[in-house]
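Q: I've put the structures underneath this note.
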Structure P
Amino acid sequence: MTPREQELIERAFAEGLLSQAEVQAAQGLAAQGLAGGLLAALSARLEPARRAQLSAMWEALRVLGPWQLGARLPDGLELVEKLGAGGMGEVFLARGPNGERCAVKALDRDAHPLLAERFTREGEAQARVDGHPHVLRVRSAGQHAGRAFLVMDYAGGGDLKERLKSGPLATAEVVSLGGQLADALAHAHAQGVLHRDLKPANVLL
């Protein structure tokens with residue numbers, strides 16, 4: 001099954017277009033290596049209305065690509081904005097089926113195995129410190145079109161590095177923010193987790 005075919009099946013299932021049984025049938029068809037392609041083989045088994053929806057979804061994936069803005073992840077999240085990129089991958093703002101916003105951190109497809117291992121450990125560590133009001137919650141993790149990703153709560157206030165560009169914080173803000181950071185770090189340490197990269201750019205407001 002090609003990455004695009006896998007994306008089609010995942011998205012069709014997430015949006016209720018295909019049942020679990022039909023997904024399993026699609027995977028069986030893909031394993032046969034059909035010359036006409038998975039879309040044609042699967043469409044032949046669907047009624048006209050769903051066949052048309054599946055074809056439209058296939059065309060949208062051809063135009064968008066699995067990680068371009070407007071594309072959807074298997075759980076129905078739509079990528080709406082690219083928030084940034086770093087040494088390990090990219091961060092996107094995503095919108096859920098009910099309009100809720102979250103952040104999606106995606107590892108580069110060709111990331112070195114050591115980075116992939118670090119990415120996995122990072123997700124596991126962050127999940128261990130969930131439940132604190134000043135720690136972003138990890139909602140889920142998965143694989144999509146060859147890339148590992150984490151879904152986290154979205155903090156829309158920017159980061160401390162950007163905030164400091166407009167001038168120093170007031171004393172009351174420093175005391176408040178310092179207390180929140182200390183409390184969050186103490187919570188993480190109690191779970192056996194060390195941050196190791198605490199800097200203004202990683203302090204989300």
Structure Q
Amino acid sequence: MRLLQIWNLNFRKCRYMTTIELRELLDRYKHLGTEYVPETKSTLIGRAPHVAPEAWLNSMYGCLSEYEIENIEQSISKKIPVQYRDFLANCSNGLNLMGTTLCLFGYRSMVGRDMVACRQPFDIISLNKYKSERPRNATADMFFIGGYDWDGSQVYLTKDGKVHFCAPNDCLSLKEWESLDDFLLSEIHRIYCLFDENGVEYDDSTLTTPI
């Protein structure tokens with residue numbers, strides 16, 4: 001709790017989260033082991049044998065180059081919102097928190113189903129390119145950045161920089177945060193409270209979405 005209080009003070013002084021700051025938050029489970037996968041530039045934190053032999057609790061991915069970000073923008077025919085563009089370039093290429101309880105999308109550079117290729121973020125392109133993949137009533141100004149494995153709920157950014165939580169098939173905003181950093185700090189803290197020191201859920205019937 002004290003760490004998060006310090007973080008809240010620090011965030012008043014800076015605009016966006018950095019790789020080091022995110023890593024400190026995810027390192028809550030580093031006592032369970034860490035591993036770096038150079039092929040995908042992924043950092044895996046906290047082994048989770050209770051989930052699967054090769055499962056990890058937290059995963060973050062190497063920052064994207066300007067060229068890779070431009071590839072995404074060319075593929076989806078739109079600009080990535082500045083907050084998320086900065087996150088991809090200076091913090092992490094997506095994120096998996098507590099398995100896939102919360103995932104932030106990123107750029108997948110490898111194709112395949114082997115273990116190395118699996119160490120990549122969920123794809124950022126599909127939901128932001130194909131109308132058939134987006135929830136109903138999605139508008140052009142909604143940029144989808146992540147989701148929850150509990151029920152497939154989605155997370156998106158709007159032009160005002162706010163982050164919104166919505167149902168899997170309906171874009172009505174059910175909860176919002178003022179910024180991406182507010183969202184990350186709030187959700188990481190909330191989700192951690194659902195798991196013990198070994199990354200095991202206290203009650204697997206408890207809702208893991210914000211509401």
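What follows draws every value from the coordinates through simple rules; no lab data is involved. Just so it is clear, the model here is predicted, and its values are computed rather than measured. Cβ atoms are built from the backbone, for glycine too; each structure is taken alone.
Q: Check the numbers for distance in nm of label points 7 Å out along Cα→Cβ at positions 40 and 152 across P, Q and tell me which is largest. Mind showing how you got there, number by number?
A: Working: P: 4.5; Q: 2.2.
That would be structure P.
Q: A further question on this structure: Can you spot which of P, Q the value -13500 was calculated from, given it is helix-only ellipticity at 222 nm (-39500 (n - 2.57) for each DSSP H run of 4 or more, over all residues; to 500)? Can you show the working numbers first?
A: Values: P: -13500; Q: -8000.
Considering all the candidates, the number was obtained from P.
Q: Using FRET efficiency 1/(1 + (r/R0)^6) of positions 168 and 192 (r between Cβ atoms, R0 = 25 Å, to 0.05), single out the structure from P, Q with the greatest value.
A: Values: P: 0.10; Q: 0.55.
Greatest value across P, Q: structure Q.
Q: Still on this model: Assuming 2.9 is distance in nm of label points 7 Å out along Cα→Cβ at positions 32 and 128 as calculated from a single structure, say which of P, Q it is. List each step's numbers first, then the result.
A: Working: P: 4.8; Q: 2.9.
Going label by label, the one that fits is Q.
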